[in-house]
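What follows are several structures.
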Structure 1
Amino acid sequence: MQGGILLQWLGHACFLLKLLASGFAIVIDPFPAEHVGYKPINVKADLVLITHGHFDHNYIQAVQGKPKVIDKPGEHKVGKIRIIGYKTSHGEGRGENIVFIVEAGNLRIAHCGDLGVLPSEEDVKSVGRIDVALVPVGGFFTIDANQAWQLVQMAKPKVVIPMHYRHSQSKITQIAPVDDFLKGKKNVKRIKGNSVMLSKDKLPKDMEIWVLEAP
């Protein structure tokens, strides 16, 4: 599949992926703004991915349209898009979590959901190439900043976009701010706005961390 992808961070762990060639839109882990904070989600989608059943990740009714919903691990085909869901752990007492790989526009984008237990290096290698990784970094409910960096070093994506951290717009205060993850890193780009254009030929040569602004 040719063409780029518009990626938008909608807050917390929620992202919109829109294929420029077809307009096909995917929302991952929508949330209720009244309970989580950030601005209400106001997008239409053809597909919604749910990494796990917690309230701040599975608020499907926030998404407009009549999207197909995928909330199970395994391989899924939706048109020309391939989705691969890997069962992982949210952490002790928190249940399961799915890491989704979205293959579209010649890109492989990984959304780690509320990954709570660091996978083994063998498990990470078995996933294959990852171009863009959306990684929780706030700790408490998920892996923390140090574990997130270990994951990134194993996966070796070209772009890392941190998510699920304490933010001035968020009502979830137990998690750490993104600066804990960024500390000591020299490859950080602070993006103006909440969206970026992704294409295979314009990925950075060396890994970069992109910090998006909340909408």
Structure 2
Amino acid sequence: MAFDFKKEYKEFYLPKDKPQIVTVPKANYIAVRGEGDPNEADGAYQKAVGVLYAIAYTLKMSYKTGYKMEGFYEYVVPPLEGFWWQDGVDGIDYSDKSTFHWISVIRLPEFVSKADFEWAVKQAEQKKKMDLSSAEYMTIDEGLCVQIMHIGPFDEEPATVEKMDRYLAENGYENDLTSKRLHHEIYLSDARKVSPEKWKTVIRHPVRKI
């Protein structure tokens, strides 16, 4: 059976629907940066997601080519994730999606090196005839965070974030959102197949002890 990040690292990918404090370990990602409304048809965000998956599946299926990665094991491609911010906004203003800045990411297995990533970019560009130059090999060390499982549409996230903020105030923590520590979402549902009221999204915020 292929390695499944959601099951093996369920503390970070399958939290409960109430806030919890976690220390998130450093990990490597395929990343694409951009800005603008993620719902724009054929917009920058949708194109970024296409770039991520093209590289992610090239790496996953590399064992069927002549390319070998040291320590490779078969795995399930992890879920899409995103880091979000807006200039001059404390937190996230869901009413104005056009001002979003984002880093869209897919986690990489530990054995995937930067050289392996670069091979996959070239391989996918040749096979899929795509420009994948926007992709980066990015290491992120989130550290101390609060997280929760949000169930429902993205526009209803503010109520869930309020639960997180109350939990922090009651337990001696505060948000530590900065230009380097960002609002983080992990998308566990396929929006094309699941109705919005059933969407599952991990919301994670960096925090510090008061």
Structure 3
Amino acid sequence: MFTAQDVKELRERTGCGMMDCKKALTESNGDMEKAIEFLREKGLATAAKKAGRIASEGMVDCYIHDGGRIGVMIEVNSETDYVAKNAEFKQLVHDLAMQVCVNSPAYVRREEVPTEVLDHEREILRAQALNEGKPEKIVDKMVEGRIEKYYKEVCLLEQPFIKDPDITVNQLVTEKIATIGENITVRRFVRFERGEGLEKRSDDFASEVADMIKG
């Protein structure tokens, strides 16, 4: 029904173990795409278990946008060097770098947001709700709802995936854990935007210089 080459191809495409690939091809009567779906469905059920495994391999990827205006470096870890060389894993890392470039998150996950930052945000949101005339008794509930929205703005894993807004980045990573068969963790990233934090020159700076020269 299938050959050793089929097993090799399925393993290269998914990163799953040899025995899992053989079982998937057996269940799918040698159909490669159905075998991939089988591994995805099987993996989703065990992805949570894989999340506890140590992931110290992986790769660092860079993404440069708009002729050097924005640059991103991101580190994503896998359990083995074999998976780190997998094309699907590499594509995931590149997509995550693009996500950081486009949506500019400040943290990887909600647990990284400092308590003082959250407290400050809650104060602002509470003041906004009261200024909107909301009843005191529902303000706290509204604030927590808006904090959830805040997480989706500033935490990479909470954001809608730019290529498929129906899923979050966390769901995307979980799906890849399922299909690839190893734990995958986003460790860190850094985003640079040209001129960020610098004082911008005024539009009439050139004319001001010209006037100074004339004077």
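Here the criterion is distance in nm of label points 7 Å out along Cα→Cβ at positions 21 and 173, and among 1, 2, 3 the highest value is seen for 1.
Quick check on the output: -3000 is helix-only ellipticity at 222 nm (-39500 (n - 2.57) for each DSSP H run of 4 or more, over all residues; to 500), derived from one of 1, 2, 3. Which one produced it? Kindly include the intermediate steps, with their values, before the conclusion.
Values: 1: -3000; 2: -7500; 3: -17500.
Source structure: 1.
Looking at mean projected area of the Cα convex hull in nm² for structures 1, 2, 3, the greatest value goes to 3.
With distance in nm of label points 7 Å out along Cα→Cβ at positions 117 and 149 as the yardstick, tell me which of 1, 2, 3 scores highest.
By distance in nm of label points 7 Å out along Cα→Cβ at positions 117 and 149, the leading structure of 1, 2, 3 is 2.
Of the structures labelled 1, 2, 3, which one yields 14.9 when Kirkwood radius over Cα pairs in Å, for residues 29-132 alone is computed from its coordinates? That value comes from structure 2. 2.9 is what came out when distance in nm of label points 7 Å out along Cα→Cβ at positions 61 and 189 was calculated for one structure; which of 1, 2, 3 is it? Source structure for this number: 2.
We did not get these values from a lab; they are worked out from the coordinates using the rules stated. None of the values given here were measured: they were computed from a predicted structure. Cβ atoms are built from the backbone, for glycine too; each structure is taken alone.
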